[in-house]
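Student: These notes open a run of structures that come right after.
No lab work stands behind these numbers, since they all come straight from the coordinates. It should be emphasised that the depicted structure is a prediction, and the values quoted were computed from it without experimental measurement. Cβ atoms are built from the backbone, for glycine too; each structure is taken alone.
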Structure 1
Amino acid sequence: MPQTRIIGTGSSVPRRILTNKDLESIVNTSDEWIIRRTGIKERHISSKREKENTADLATQASLNALDMAGISSKDLDMIVVATVTTDRRINSTACMVQKELNAANAAAFDVSAGCSGFLYALSIADNAIRCGTCKTALVIGAERLSSITNWQDRGTCVLLADGAGAAVLTATAEQGGILSTHIRSDGNFWDLLYSSNGKSTTLHPMLQDIDTTSSQLIMDGNRLFKKAVGYMALIAREAMKHNSFSSSDIGLVFPHQANIRIIQALAKNLRIPMEKVYINIHKYGNTSSATIPIALDEANREGLIERDLNLLLVSFGAGLTWASAIVKWSI
């Protein structure tokens, strides 16, 4: 059975940066409060004046990943985009990316699994490669959460941001690469994090060029925090047990970047030191399914991931969904 290895990563974020200081003039909050409660200092927000729709960000991240992988888009057999903020209800973001890449030989489709979307998409592509139905796949996490943000709700608007990350996967006869993926969900708690049609509001002048929709995100933060830490720890342990790993075998952890306190609580639960946990939430905020691939690409390009290092990827999102993967780095 072929194995799956990652041969290229890429990411893309909107040009505009919205800082905590900017948010102080929009809602009743403060830079100190946001940093203390979330770890976020700034986030990237799309503008209608720029080419920064979900598909645009996904395409640019993909081009960067393909360039690193050194392959043509025509070599792709599959494109999987994880997103909850598609540009259109019909058709899929993946098909729009396929058009822009001219990836004529690929099957393209979206996956909706909240913030766990990238790891769900990674699992799908990995299984297809292992089964022999796909040789080379492009997996993308892309979001424009600014489009579904209630900018009058200080509990959520300080968290959310836009961006995309991508990874190119290919079949190999060598051992290593993606060692295992694990996905879980529980629909009984869907109402802890969901979107619903909100009241039309007048945006602050600073936000006038955001391409908003009628949907707005609704979150039960306190209950969600407890579920996030518990389920992420559970799925992380499942992945380590599956591979006969202990915490000491993990070289670097890439958690979903939702909240610094969740990340710290997860590391403590797993008994993994924080110096082994990659964090970039302070620069990008919560970009949902894009957080892990953006972090992977950033760490990869900074030279922080040594070849054969064991990586633990772990996420939690709306649904509720949670997922993990262990990857022996192969770039």
Structure 2
Amino acid sequence: MFTWYHTIMRLHTAELMKFIGRHNTIILTTHDPADADGLGAEMILACILRQQGKEFRIINASATPKHFQFMDPQRIIEQWDDEQHKGLPERTGMILLDTADVDNTGVMKEVICRSPEVLVIDHHEPKPGLAFEGISDPTAASTCELTVALAETLITPIDPQAAFAAYIGIAYDTGFFAYPKTGPRTLRAALMLLERGVEPNEVYRHLHENTSVGALLLQQKAIASMTLHCKNRVAAQILRLDDFASAGALPEDTDGLVNFPLKTRDIVVSLMIKESQDGKIRCSLRSKGAVNVAKIAQEFHGGGHVNASGFKSKLDIDQTLAAALAKIAEHLDKP
């Protein structure tokens, strides 16, 4: 059943090992802000590099979001600092996890471009014109699934903390094994991590029973803002800076809110438009069935998965909503 997949993984592993062999020190990083899949994948790569006797550092553009800090109890993940890390990228290889698009890496974009060699490990839909290539598998349900398979192929010991973080990443990116890409490989990776002592209930509690009152109040505001479009097949939610301030909520407290409308039978696309402190407008897109929101996001220079994507907008909130709805309407009935 897994013969073809094992062949692919051997090729991926060979590419990873060649890259590792060319560098004494390696920096691991992911998109900004980091999420559970990116963080978990960094932890698994740390196990691989440790086994190979390589020095490494995990450095992300910004601090780990508060609701994911439990994934790094030893605080090995660093935030980029111009003074502290000055001159480091030029002396190291760099592995970019859970994205192939440097535009999604915040201040690490310039850092990544200073490295002599960059390897991408990602599972998102390919986006044309990206600068770096590497290990890409859009059929994988998460980057954690992909990195766990790499560790398995290399017979790498996965320590309990990394196993916990990787299981969280898989659960997070698959909606607890409910999203379309979930398959035998996903469950195989999860089983490996369970065999290393991961407790699924503990993962669930951290992901779904650990939010603040501010996050709850923000959810109330998001639902209150909801409008329906395209004969009730599309739901749109809007969160402005005032909403975050009055709820006492943080940007990461929006996590998962865009998925809520998809619980309704008739709604097939959900979008959430958020105003950020930096003045940028961000749009998250989710879908079910055959609607490919990755293609919609790419038309706005964003990207992601078939059923989960996003983009940044230079327009204001109302203009972004109108433009996004127009594109969604175009794609809604495409095969």
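Student: I have 3.7 for distance in nm of label points 7 Å out along Cα→Cβ at positions 52 and 300, calculated from one of the structures 1, 2. Which structure is it?
Tutor: Details: 1: 2.4; 2: 3.7.
So the calculation was done on 2.
Student: Given a computed value of 0.98 for Cα Rg over 2.2 N^0.38 Å, which structure among 1, 2 does it belong to? Don't jump to the answer; show the numbers that get you there.
Tutor: Numbers: 1: 0.93; 2: 0.98.
Going through each structure in turn, the value belongs to 2.
Student: Taking 1.1 as the value of distance in nm of label points 7 Å out along Cα→Cβ at positions 28 and 44 derived from one of the structures shown (1, 2), identify that structure.
Tutor: Value 1.1 for distance in nm of label points 7 Å out along Cα→Cβ at positions 28 and 44 corresponds to 2 out of 1, 2.
Student: Give the label, chosen from 1, 2, of the structure having the highest value of distance in nm of label points 7 Å out along Cα→Cβ at positions 204 and 244.
Tutor: 1
Student: Now, a different point. Given a value of -12000 for helix-only ellipticity at 222 nm (-39500 (n - 2.57) for each DSSP H run of 4 or more, over all residues; to 500), calculated from one of 1, 2, which structure does it belong to?
Tutor: 2
Student: For relative contact order in percent (Cα under 8 Å, 6 or more apart), which of the structures 1, 2 scores highest?
Tutor: The structure with the largest value is 1.
Student: Then there's this: Here distance in nm of label points 7 Å out along Cα→Cβ at positions 36 and 92 has been calculated and equals 4.6, so which of 1, 2 was it run on?
Tutor: Of the options listed, only 1 reproduces it.
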